Structures are given as structure tokens and as C-alpha cells.
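Undergrad: So, here's a batch of structures to check.
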Structure I
Amino acid sequence: MYGSDLAYIHHAGFSDFAIRAAPEIIGILRRHGITSGCVVDAGCGSGILSSALVAAGYDVVGFDASPAMIRLARRNAPGARFRVASLASMALPPCDAIVAAGEVVSYAASLRRFFARAHGSLRPRGLFVFDFVESSTRRTYLPKGMVTADWALAVRADASRDGRELVRRIVTARRVGRRWRRQFEIHRVHIRRRSEMRQLLTAAGFSAVMGAAYGRCRLMAGDVAVIAEKH
């Protein structure tokens, strides 16, 4: 997922959420007494949140499963450290907070081990801040797109028959020299109820508060924001 062209398009045309969420997430960390130290940006994407965290004085380690996203992140947040890794494989360093903004955890088929590793890497009363997809209501749509001078995008989103996945089919076209290059990706996003997510967090040793926003930054319909504190 997020090959070179989609990573470029996502950064160029769809960075608004990360830009709006970054100051609110930093505010959450500070209100919980985390004003410095190591913050892990899990699923860091093109590095927008990482850049804001570095500017706010944090030591940032970012992970993403997409090598193309990591290349962008290294350019956009040169003060952070980045590695290519998935939620299933990333080796979490000792840290004061973990952030996974933008439905990152919803791409994982299983979260139990990741939550346990997150808990183990955090200092006492450390924070785990993330959001997940709880419902596909108002999140499915027929093909829609966007066209610019150097790229184009078409996306369709459907719920799976059992209602447990949101499936996005994405076609991109990007100008490369005098030609246009076309690529196709399918993203499968897992849908989980709040009760299921709370149970997983409690089992891992977290207490959690859930809502529809990071401060003043509201999430998309069907998404839930989580502020989980290590016991």
C-alpha cells in the first residue's frame, strides 16, 4: 500500500487532517504532562505530524510500512528518525508517548500483540493516542476523483458483506516526464466496535477515553479518537 505515486498524491493533496490534528495532539500530550521525551509516530506517513512534534521539542521516531512514505517523511521531518516497518513488525523503543493518527491501527488485522508491545515500551503513565474506524456508515461511496496538472485520483469505497471491512479501490495517474503512469491499490480497513477496542486496551494494561475529535480537530464520520494511558 501507498506506493510511490499514491504516497506523493496523499502528501500533495490530502495532508489537511495531519496538519489540523498535529497541534491538537501536541496539546493532548502537554496536558498530560508530556512536554519532552521520545514520541513514536506509528504509521507516520509523509512526516507532517513528526515534523510538528520535532518543532515542539520532542525526540521523534517514526515508522511506516510504505518505503515511499518514509522517503517523504525523511525530507519533511529531517529532525526525526524513521524506519520502514509495519505495526506487526516495528520494534518500539522506550518512549513517553505513541501516536498513530489517521486510521493507522485499522489497517492491522490483529491488534492484541501491538497493544501489548506499546504498553511495554511506554513509561509509567505514558500515552497512546490513536484513532480507528468504528462504522462504515457515511463512509462508502461510488467512484469519485480529483484531477490536477500532474496527478489524478479516483477512489471507490464499499463495505464488505460481513460489515467488518471498509474496502477502498484506488486508481492513480501521475505525470512522469511527458507520460502519465497509472497504478492501482486496494486498501482494506478493519472496522471495530468501541467495546472491542476498549477490551483490547484494558487487557493490555491501558485505561482509555474515547471521543469524536482530537481537541478541536474532528474526525471523519465513523472514526473514534482514543487517549489511552498506561496504568
Structure II
Amino acid sequence: MIRSDFADTDAYDRRIRRFVPYYDEMMHSLLACWTDRTSGLNVLELGSGTGNLSQGLLDRNPGCRLTAVDLVEEMAEACRTRLAAYSGRVEIICTDMRKFKRPDAFHQVVSSLALHYPETDAKKQAVCRNVHQSLKRGGVFSFSVMLTGDTPESSRKTWKEWEQNVLHAGVSPEELADWYKTHHRSDHPVSLRLWLEWLRAEGFDPCDLVWRKTVFGVIRATKA
């Protein structure tokens, strides 16, 4: 959503909370998708960014091991710095999350606000396919993502509600206009209906929306 400028990762963290006013609620919903806190869990995070979700995962699940993937070196380095205290439990890889897979290796795959970046439906479907192959049977794929409506009218209504929330949170009209001109160019959101279709086609069942506010949603899917 707002990863166009990677020069200042601290500024990135501050900005994301301003443009996602319900960020903490969304992250809580994403972490709540976990059902198994036993030791020996192998977890994959796609698009780890500066490591916000990574740290929450490691704190919540003291026995898990995390593989964090991000394409941008600055983000991978920021994540590496943030997770230095967990170094024995963390593997950080700078690579394209759209192509990453490690067959039958993970109990959980997670992602926060990254899966709307692949430019085409085919690339998003490839992520679903690679995640399915990377999960063990019964493994869980949970992710937060930007979503459109099913119709142009519903999309316009949802985006207008998000704009009102962002302005109420203190973002100026000028900042909002600048965001549309700069950062929004890298976003390629699709509808919830498409995500659920793609996940089910790859063999995930059940697949559900577990949280949504305006243009943001959290989806949970289990490898059958």
C-alpha cells in the first residue's frame, strides 16, 4: 500500500499507521488466526517489511521458527535488525515472495499488506499455488490485504469510507492526494470473491474472511 519509498523504514512504519487507522485491530485479527502454539512450528512470512508482524509472531509463539521473505533489501535489513534478539529462530531471505516456495515445509504461512502488490491475477494465483505447496496438510494461510468491492459502485463507496477514516485520523487532504499520486500506483487489489475462488481452486478449505474494515481484510484458509 505505501512501500514506494524504502529509504526511511521508520517513516514507513509511521506512515502505515496513519493510512491504516485500524492497523492494530487488523494485526490482532491476523495473529488471532493462529490455533496451535506448541513448539516446533515452522512459519513462513511473505513480504515481511520492517518486521512488525514477524515480532508479534515470535512473541506470541515462543517455540516457532520463522522464515521471513521480502524482495526489498532495505526492508529485509530492517527486519533483520528488529529481530536480532530472535536470531536463533529466524531466517530472513531477500527474494521475490511471488516465486518463493519450499514444499511441505511450513505449518503456517502469513502475510501483512503485501499480496495486493502482484500486478496480475495470474501472479496472485501463483502465490496461492506456491503457498499451498509450501504448507503441510492442515496448515493455515492467513493474510491481510487490500480489497476492492464486487462492483464499481461498492468499490467507490468503500474507498470513500476509507478516505473519511484517514482524514479523521489526521491525514491532510494534500497528503491524501499525494498518496494517490505516488504510493497507490503499486497497489493492485482485487475482490474478496476472487481471493476465495483462487484459494479454493488450489485446494484450501475452509476459506473465510475473518475481519474487514473499508478496503482492508484478513483472510484465513486451511490446506485440506
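FYI, it's all coordinate maths here, none of it is from the lab. Quick caveat: nothing in here was measured; it's all calculated off a predicted structure. Cβ atoms are built from the backbone, for glycine too; each structure is taken alone.
Undergrad: Using relative contact order in percent (Cα under 8 Å, 6 or more apart), single out the structure from I, II with the greatest value.
TA: Ranking I, II on relative contact order in percent (Cα under 8 Å, 6 or more apart), first place is II.
Undergrad: Let me ask something else. For FRET efficiency 1/(1 + (r/R0)^6) of positions 85 and 133 (r between Cβ atoms, R0 = 30 Å, to 0.05), the calculated result is 0.40, so let me know which of I, II that is.
TA: That value comes from structure II.
Undergrad: Let me ask you something else. Given that helix-only ellipticity at 222 nm (-39500 (n - 2.57) for each DSSP H run of 4 or more, over all residues; to 500), derived from a single structure, equals -8500, which label among I, II identifies that structure?
TA: Checking each candidate, the match is I.
Undergrad: Still on this structure: With distance in nm of label points 7 Å out along Cα→Cβ at positions 117 and 205 computed per structure, which member of I, II shows the largest figure?
TA: Largest one: structure II.
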